[in-house]
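Chemist: Following this line, the structures themselves.
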Structure P
C-alpha cells in the first residue's frame, strides 16, 4: 500500500475526538501502530486504564470506524494498555483539555 494512503488514514484519525476531552485520540496517545495490509487497516487503541467503561470504549471504537469507513477498508482494532510514561502524557493532555463526562 502506498505511503500516501497511510498518511491520509493517519490524518483522518486526527478527527477522532475523545468524548470527555477536547483532544483527538492520536494527541492523547491512544492510537498506535497503524498499518495497512491486504486492504485492512490494523491499529492499536492504547487505553490509559483497564477499567474504561464499555460504553466509552465502544464510543471511541465507533469514532475510529466512522472516520475510516470512507476508505472502504476493513478495520482491525487491537486493545492495549498504556505504559506509565504514555499514561502520564495522556493525563497531562486530559487535564489541559477536560470538557466533562460524555
Structure Q
C-alpha cells in the first residue's frame, strides 16, 4: 500500500528500490503468470517528480498483468478531491492498466 504524501527530497532514491523489485519480479515471472497482486494507492498529495515514478510503477504492473498475473489497482481518493480522482484516471489511461476507484470519507 502507498499512503499519505509523497514529496521526498530525493525521489529517485525513494522509489528506485520499489521499481527494481517490481522489474525483478516481472523478469522472473513464469510464462503462465504468477500470484495475484493487490495494490492500494491512497495518496493525499504527491509532487510532479513523484508522479513520474508512480507512473513507472503502473507501467511495470501492466507488464506483469500482460504476462498473466491478476493485478488489482485500487485508487483511493477523498470524496471532495476530484483532482486526485482525475489524476488516477489519467494514470490508468497512460499505463493502460485498469483501476478500481474507491471514494473515502474525510
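Chemist: From P, Q, which structure was relative contact order in percent (Cα under 8 Å, 6 or more apart) = 35 calculated on? Intermediate results must be reported in sequence, preceding the final value.
Modeler: Details: P: 35; Q: 30.
Clearly, the read-out refers to P.
Chemist: Here helix-only ellipticity at 222 nm (-39500 (n - 2.57) for each DSSP H run of 4 or more, over all residues; to 500) has been calculated and equals -12500, so which of P, Q was it run on? Intermediate results must be reported in sequence, preceding the final value.
Modeler: Details: P: -12500; Q: -16000.
Working through the options, I get structure P.
Chemist: Out of P, Q, which has the highest value for distance in nm of label points 7 Å out along Cα→Cβ at positions 16 and 56? Please report the intermediate quantities before stating the final value.
Modeler: On the way: P: 1.6; Q: 0.9.
Result for distance in nm of label points 7 Å out along Cα→Cβ at positions 16 and 56 over P, Q: largest is P.
Throughout, read-outs are computed from the coordinates displayed, never taken from laboratory work. In this text the structure is predicted, and so the values were computed from the model without any measurement. Cβ atoms are built from the backbone, for glycine too; each structure is taken alone.
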